[in-house]
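Take a look at these structures.
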Structure I
Amino acid sequence: MSTPTLDLSAWSAAVVGRRAPLLAVDLDAFDANAADLVRRAAGMPIRVASKSVRVRSLVERALGMDGFAGVMGYNIREGLWLAEQGIEDVYIAYPSVDAEAITRLAGDATLRSRVTLTVDSIELVDLLHRLGAKGVRVAVDVDASLRVGPVHIGARRSPLRAPEETARVARAAADRGLAVVGIMFYDAQIAGVPDSSPAVRIMKRRSDAELRTRRSAVVAAVREVTDLEFVNGGGTGSLHVTHEDTSLTELAAGSGLFTPTLFDGYDSFEPRPAMAFALPVVRRPASGYVTCFQGGYIASGPAGQDRVPVPVWPTGLELVGTEGTGEVQTPLKGDAADRLAIGDLVWFRHAKAGEVCERFDEVVLLRGGEVVDVVPTYRGEGTCFG
């Protein structure tokens with residue numbers, strides 16, 4: 001297990017004179033990470049998980065590479081927007097009860113052909129039916145967590161686990177005029193958990209074995225109800241495992257393109273950090289300390305130190321425990337502090353991938369240590385789907 005490091009001195013030189021705070025992505029690392037995801041998928045196509053990117057031009061960059069096909073979106077309005085921009089296959093992997101957006105989708109033949117929604121209960125199927133969603137494409141989300149007695153290990157997503165109940169929801173959807181085209185299984189306890197201990201590794205192996213057996217049975221049961229275009233599974237941290245399951249037809253990944261800190265520490269792969277953000281030094285409160293402007297970009301999930309951005313360049317800096325990263329200022333301490341001048345940049349890695357894009361209008365793209373483009377984030381294009 002290793003922790004990736006970055007030498008960001010060239011990045012600092014390349015962005016001199018640009019407004020900071022700023023967000024940057026190294027295209028060499030992005031492309032290398034994309035190639036590694038494709039390698040680990042071993043021929044199974046990968047949907048780009050847009051939640052972990054949130055930069056349309058970079059979603060499209062991945063889609064232009066061999067091995068990627070389609071988008072896994074997170075919000076129905078995002079899906080409609082991407083479809084209107086010309087992306088022809090967007091699966092919204094989370095249920096929606098947005099009546100206005102559902103009605104707009106149902107009433108537009110082009111959007112209906114490009115956007116697929118999620119269902120995981122007859123209650124949700126009935127809601128779509130009441131909104132006039134006849135002909136709308138749907139996929140059934142199935143719980144992929146591990147159950148050990150009363151213990152639940154994994155994300156709290158779909159209530160569906162068994163073949164019979166999943167087929168019942170698929171049949172109800174078909175009977176109400178929805179087009180059932182897919183199934184999804186997201187194995188968060190495998191894909192999203194670093195290999196931090198022997199116990200975690202055992203849990204992952206046990207979960208994969210249980211899931212392969214159950215997934216195959218669920219897919220067979222639903223195929224008795226309808227023809228399926230796709231069966232989706234996996235994530236950045238599990239492609240090398242999930243691609244071996246022949247009941248799947250595609251995988252999904254997004255975080256591995258940027259490699260945030262929560263994806264350090266996996267045994268099976270070592271992606272390259274491709275994204276970082278820079279904060280300007282604005283104060284010297286004391287010897288051995290500097291204060292940067294803004295920086296409180298805390299990742300979602302259970303509150304803890306692993307959700308906090310990490311200063312990575314210059315080396316020799318750390319957060320001040322009594323303040324951490326703040327909305328308007330982030331103090332740092334360490335040997336490097338006294339070598340920094342007012343206006344110098346300090347680079348941080350975020351804990352998650354796409355979330356930090358909600359705080360910036362644009363991303364500076366670099367290649368070979370030089371700026372090659374500046375592109376808008378979702379936010380920079382005037383959209384917010386959070």
Structure II
Amino acid sequence: MCRLFAVTSEEPRSPIMAIQALDVMREGHDGSGVGLYLSDLGGPFEELKGAPILSGIFTNEGLKRLDQFMINIGFMTKYKLSIKIPKNPPPGVPKRDMYLIRAYEYPETWEGLSQDELNYRLMMIRIQLRQMGDEKQDMIVYSFWPDSIMLKELGDPLTVAEFLRLDREELQARVIMAQGRQNTNYAINLYACHPFFIQGIASMTNGENTAFVPIREFLSSRGFPGYIGYNSDSEVFTHILHFTLNRLGLGLEAYKHIITPLQDADLDQHPDGGLLKQLKHSCRRLIIDGPNCVIGCLPDKTVFMVQDRKKLRPGVVGGREGLFAFSSEICGLDAAIPDRDKSKDFQPMHLDTVIVRPDRQEVKICNQMEPLPLPH
């Protein structure tokens with residue numbers, strides 16, 4: 001099993017907070033890798049909310065190719081974070097030339113584009129850069145999106161954090177998602193490390209999805225170029241969420257109805273039974289088979305947790321006004337927010353979606369047996 005931790009805070013926090021929570025849960029991960037997603041950024045990136053930020057790992061030659069590519073399509077560097085790397089990485093951490101976090105100015109020719117077109121073009125640039133990196137093994141591109149930073153690396157999470165000095169002010173954020181990896185493959189591909197990301201949507205999973213193949217085939221057949229990759233069976237959770245929100249036009253509360261639909265007898269009694277039966281039938285190939293605990297973040301900075309029907313992966317949510325955390329284990333929650341009212345901690349069951357909205361005032365519990373809120 002992997003271990004997951006996410007925090008949503010009114011004030012920017014250091015990713016070290018999440019890394020330390022993973023460290024107390026280290027019996028649940030083997031130190032083979034760590035992934036971080038940062039959004040609602042603080043520090044110097046806070047003033048660059050609309051600027052797309054590129055996150056990845058590059059060789060020196062890859063960096064030259066990146067610079068030429070971005071110049072050719074009209075993107076100019078607005079701000080960059082230089083992570084100076086010691087010559088000798090700690091045991092278990094590969095030697096790299098460059099970890100890159102760079103914010104860009106949009107090309108002048110992009111002025112006046114609709115938000116949908118802007119989002120599409122940013123995604124396509126990320127895909128093209130990833131393909132370029134795959135060809136020559138000189139760049140790994142995790143994200144290219146405003147107000148978003150992703151870092152992934154092999155090795156023990158705390159060791160990696162100290163090596164890269166992740167406690168720096170430039171990396172503070174109000175939403176932080178972190179995964180401590182349990183390697184279930186013989187060779188580790190960093191694209192298989194959680195969290196996963198597409199167009200402002202991120203998610204990470206503890207578990208296994210044995211329904212991966214039919215889900216991948218369904219998504220790949222939708223004609224949407226962003227539904228690719230799938231180095232991990234958990235990446236489909238991010239894409240199903242994207243499909244639910246952007247292609248079906250439904251809200252977060254509908255996500256569980258897609259991945260874990262109700263039994264037919266329950267649908268007969270449900271106030272939205274007709275709609276939900278149609279969804280269950282048309283999206284039946286998106287039904288997951290766990291066990292899985294999923295933590296995710298939406299573009300508006302809403303953070304959530306869901307379980308599948310088997311409910312065999314731990315998960316707990318707790319905190320106080322202005323600061324809430326989502327954790328695989330209570331000890332991780334204790335390490336991050338020890339001064340909370342622990343009687344209000346909530347461990348979701350198979351019908352629940354636990355939601356903390358961007359105002360970060362309360363934990364909201366949505367149950368699948370309740371009426372489905374329709375989008376405005």
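All of the numbers you see were taken from the coordinates with simple rules; none came from a lab. This structure is a prediction, so every number in the text was calculated from the model and none was measured. Cβ atoms are built from the backbone, for glycine too; each structure is taken alone.
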Quiz item: Just checking, which of I, II has the largest value of distance in nm of label points 7 Å out along Cα→Cβ at positions 70 and 126?
Solution: I
Practice problem: Of the structures I, II, report the one carrying the highest value of distance in nm of label points 7 Å out along Cα→Cβ at positions 174 and 366. | Solution: I
Quiz prompt | Which of I, II leads on percent of Cα pairs over 39 Å apart, largest value | solution = I
Exercise. Assuming 45, 42, 32 is Cα extents along the principal axes in Å, for residues 110-221 alone as calculated from a single structure, say which of I, II it is.
Key: II
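For which of I, II does mean count of other Cβ atoms within 10 Å over residues 38-45, calculated from the coordinates, equal 17.1?
Details: I: 17.1; II: 21.4.
Clearly, the read-out refers to I.
Given 60, 23, 20 as the derived value for Cα extents along the principal axes in Å, for residues 230-301 alone, which of the supplied structures I, II does it correspond to? Can you show the working numbers first?
Details: I: 60, 23, 20; II: 37, 27, 19.
Working through the options, I get structure I.
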Self-check item: Among I, II, which structure scores highest (criterion: mean count of other Cβ atoms within 10 Å over residues 270-277)
Solution: I
